[in-house]
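Listed after this line are the structures, all set down as structure tokens.
Readers should treat all values here as calculations from the given coordinates under stated rules, not as data from a laboratory. This structure is a prediction, so every number in the text was calculated from the model and none was measured. Cβ atoms are built from the backbone, for glycine too; each structure is taken alone.
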Structure P
Amino acid sequence: MNVRPDFSKNANMAETAPAFLSVWDMHSYYGESYIVQGISFNVHEGEILALLGRNGAGKTTTLRSIARMDSPQVNHGEIWLDHQPLHRMTSYEAASVGLGLVPEDRRIIPGLTVEENLQLAQIAPPIGWSIERLYDLFPRLGERRNQEGVTLSGGEQQMLSIARALARDIKVLLLDEPYEGLAPVIVDEIEKTLRVIKEQGMTTILVEQNAVRALQLADRAIILDTGSIVFDGSAAEVLENSQLRAEYLAI
């Protein structure tokens, strides 16, 4: 187990790390509140990384910081995606180079059908994810293509939110609490889909309170505690370490 990894020798993640996505010495704030306190980690292409920790540990703030959202404010650090400096970009620019955030509240656009939500997000012409291919991935959405998106069930809205991100031919999928409030059978369906897109090369960072389900899906895990990394290693190692789970995940 690698506890509190030392990244102090990395002067520039773009030069020192071959990873697909690299975060170096990132500090993030909400106003005066110091949330993410100098974290550094790498994510390799095609990997699923589970970002775990108790409530308030800084998980969602980390995702939003990587996605370059207006809030929180990243006051220091570097974020690189496939040699692109995300830390110098706006959220729109980060999205345009391949970052896709699926927020906890899903943000389905009212008044638009399922297909219109996807059409609005899709680049033209689509490179990898045509709408019909997305319907193959999410058959429920194909069956409801003409239904207003906000009238779907919670699980179907989550599927639509993920499909909408993929429609932009993203490189990295950021998922914030994708299983929240969903029945186990729907969680199973979403997990199956995430495994399929992983097999097709998608890189994913997953924030999820259901730590066991997340660990069973992920290749690696990072555990945050009060804004700092306390573990960075294999997901299997966390599943096998009851002391680590009890101390930082309460499971």
Structure Q
Amino acid sequence: MSTSPSTNSEPVLLVEVSGGLATLTLNRPQAMNALSRELRFELSKAIDALSADPAVRVIILTGAGRAFSAGLDLKELGSGEGQIGGVLDGGNVVGAMARFPGPIIGAINGAAITGGFEVALACDVLIASTTARFADTHVRVGVMPGWGLSQKLSRAIGISRAKELSLTGNFLSAEQAAQWGLVNRVVAPDELLPAARALAQDMLSAIPENLIAYKKLIDEGFGQDLTTAMQTEQRVFRATSKAVSADAIEQRRGEIRQRGQTQTQP
């Protein structure tokens, strides 16, 4: 395990790389993993370093203690040590997450509030502990979102539900988040990381270049109207299908059949 340095005795970010999987743990449990300037920069730097490592194809992002992240460190901002605009410079965590070419699995272990909610929404897949909760408190703090929450949340759960959450600042339970389609599933706290790691291993067992290319295709098409997105898919299909041989497809079909006989639904 490698760690990111901190001015305190404990590192603010834990980084563990095993095979093609990197697990990043926000490590300010005493502050509910609030995104201090130091943590934002360390997390952004770590993700960019992983993006440059072709051996790492999947990331799990989680938090230490009882929270995923309480968002920006309001104590730091209130003391004048940080600036709200700083989240869009070198400490733009969500920007770094968007640059990572593989999937990012959010293992939401506790409260994900405002900026922490935005970080969760930047993940490709969310698995939540029963102790997870989500809240957008921008209207109560007095600032506007800058990491995409105002646009991504409505696309994830529908505009009316997003308005209910964002215009009240009310909390959303893990169970309700699953019913609304915000998280893929909810598990017991001690099952959270094992479930995230099992999902990561499923992704790592895919053809490496296809894993990255398919994520890119989904993301590109999601930002387009349906007609344009279908054209995008056709363009990618034509460009990539020429490189696939019939023998390779037949071999993979056998592997898929065997996998289908042993796999159960999550």
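From which structure (P, Q) was P(r) over Cα pairs in 10 Å bins from 0, in percent calculated, if the value obtained is 6, 28, 35, 21, 8, 2, 0? Mind showing how you got there, number by number?
Values: P: 7, 32, 37, 20, 4, 0; Q: 6, 28, 35, 21, 8, 2, 0.
Computing P(r) over Cα pairs in 10 Å bins from 0, in percent on every structure in P, Q gives 6, 28, 35, 21, 8, 2, 0 only for Q.
Of structures P, Q, the largest value of relative contact order in percent (Cα under 8 Å, 6 or more apart) belongs to P.
So helix-only ellipticity at 222 nm (-39500 (n - 2.57) for each DSSP H run of 4 or more, over all residues; to 500), computed for just one structure, reads -9000; which one of P, Q is that? That value comes from structure P.
Quick check on the output: 3.3 is distance in nm of label points 7 Å out along Cα→Cβ at positions 25 and 177, derived from one of P, Q. Which one produced it? Could the numbers behind the result be given before it?
On the way: P: 3.3; Q: 1.9.
This value belongs to structure P.
For mean count of other Cβ atoms within 10 Å over residues 65-72, which structure out of P, Q has the highest calculated value? Show your work: numbers first, answer last.
Values: P: 18.2; Q: 24.6.
The structure with the largest value is Q.
With mean count of other Cβ atoms within 10 Å over residues 33-40 coming out at 18.9, pick the structure among P, Q it was computed from.
Numbers: P: 18.9; Q: 24.0.
Answer by label: P.
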